[in-house]
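What follows is a group of structures, each given as structure tokens.
Coordinate-derived values only; no laboratory data. This one's a predicted model, so the numbers in the text were calculated from it and none came from an experiment. Cβ atoms are built from the backbone, for glycine too; each structure is taken alone.
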Structure 1
Amino acid sequence: MTVEIKPCPNCTSTNLYKTERISAGGGYAPYYLPGLGKFLSSAKFDVVVCADCGLTRFFAREDACMRLKKSTQWRRI
């Protein structure tokens, strides 16, 4: 999956920061990607933050996206 990260879609800045493999929740945290993880492990996403305007974007990892069609917890809109 290829996603255009730069520039920021809000302010066109290229001053962006990215972290990888953040857990999408579970346990005591909200579960942001239900039904897309593996047994006993939640799905992961990458987070990109614009240092100029603060826009924060969450990108589900490719393996989580591949599970969308078969998941009963998600519907296409």
Structure 2
Amino acid sequence: MISDKIKQIMKEKNIKAVELAEYLGMRPQNLNTKFKRDSWSVQDLISVLDFMGCNLTIEYKTDTKLTFTMGDAVKRGGAE
């Protein structure tokens, strides 16, 4: 589950859920719901990983990699 991976990184980097919720502009209860339902959009993942100092990378079986950063995410409240 994606939520488990996010929690693992949060633990390794000593990031509290309240801090992450604040960064994402949501209430801690809403973040908790995302964790329970494992309902993460690509934009959410990019934002979460950026906050934790990580990138979202897709690795093909042929050794090709695509990395997504905050510049690839649509900003909240409007399209780029």
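The table that follows gives values for the structure above.
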quantity	calculated
Entry that produces 17, 50, 28, 5, 0 once P(r) over Cα pairs in 10 Å bins from 0, in percent is calculated, selected from 1, 2	2
Entry that produces 24 once relative contact order in percent (Cα under 8 Å, 6 or more apart) is calculated, selected from 1, 2	2
Answer label among 1, 2 for the case where helix-only ellipticity at 222 nm (-39500 (n - 2.57) for each DSSP H run of 4 or more, over all residues; to 500), calculated from the coordinates, equals -14000	2
Winner on distance in nm of label points 7 Å out along Cα→Cβ at positions 21 and 45 once structures 1, 2 are ranked, highest first	2
